[in-house]
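Pasting the structures in now, so scroll down.
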Structure P
Amino acid sequence: MINAAMTDLSKVIGEALGRCLDQGMVLPFVATCVSANGSVMAVRYDAAADKNGFSPTPLASHTEVRGYALPVNIMITDRDGEALRLTIEPSGSAYH
């Protein structure tokens with residue numbers, strides 16, 4: 001479970017956001033994370049005011065008592081409807 005290590009989830013999302021930019025996706029992004037046990041999160045990412053990084057806005061969330069159980073599916077969409085999808089499994093992350 002990722003419950004005690006949300007920084008791991010944040011790190012994976014940060015890497016995925018960078019990949020979105022590298023692939024030419026256009027801000028704002030909306031990231032959704034869905035865990036096997038029903039924990040969910042949706043966050044909008046705009047450019048930070050200093051244009052260095054992102055400014056996240058939480059849109060929705062529900063976290064089960066035990067946090068996020070693997071696998072966790074993440075989908076990030078952009079302004080134009082393009083999407084990036086990845087799954088976090090016990091063995092690591094995989095892009096689809």
Structure Q
Amino acid sequence: MSSENPEGNEKPKGNKPVHEIPDGLLKVTIWKNEGEYGPRYSVTCRRRYKDGEEWKDTHSYGEDDVLRVSNLFDLAYAWILQQKQADAQARKKEAEPVAA
């Protein structure tokens with residue numbers, strides 16, 4: 001965890017997550033980036049742990065975390081598919097001619 005990004009997310013502060021899926025000390029974060037052909041999504045995952053009195057993040061997972069991380073990524077994928085469908089419908093509505 002860096003001092004310039006105290007929440008421990010990999011993306012810069014200016015780019016806020018669009019969705020987070022927590023499971024205990026694990027969390028998947030979904031990011032949206034606008035591109036030439038519409039939005040693109042990326043996903044990061046972290047595990048929190050306490051080092052003395054300080055909470056830190058890691059991107060290393062124990063054997064007990066593997067299935068839970070897999071399930072979190074599955075939920076993230078389902079959320080992204082739903083968002084992409086909503087994004088496509090919004091673009092379609094924007095492209096429809098306005099009746100006079």
Structure R
Amino acid sequence: MSTAKKKLAEQRKKIPIVKGYLIENPSSEKGWRLFRFWCPHCRYYHQHGFPPAEEYNSRSKYEEHRAAHCTNMDSPFRDTGYFLRPFTAKELQET
């Protein structure tokens with residue numbers, strides 16, 4: 001592995017993965033959904049657009065990186081953003 005790839009892999013390890021759930025996006029014509037999760041730093045829900053299942057299933061589970069929507073200036077998410085990982089309601093209850 002090249003030095004640049006190793007450096008990128010190390011940087012990715014420092015970016016948190018947030019657990020959330022998907023909801024339908026009625027305004028999307030292309031099947032995009034909304035990923036929603038509770039932010040422990042802002043203490044409210046954030047949501048981001050999320051690709052259709054057929055597009056997402058062809059990618060890595062941790063590939064959907066987003067910039068943080070945090071309004072809390074002390075949130076560590078503001079520095080790194082986060083990777084989105086969707087869970088079912090049952091899976092969220094178990095974690």
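Tabulated results
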| quantity | calculated |
| --- | --- |
| For 28 (relative contact order in percent (Cα under 8 Å, 6 or more apart), calculated) the corresponding structure among P, Q, R | P |
| Structure responsible for 8.6, with mean projected area of the Cα convex hull in nm² calculated and labels P, Q, R on offer | Q |
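Readers should treat all values here as calculations from the given coordinates under stated rules, not as data from a laboratory. Treat the numbers as computed from the prediction; the structure is a model and nothing was measured.
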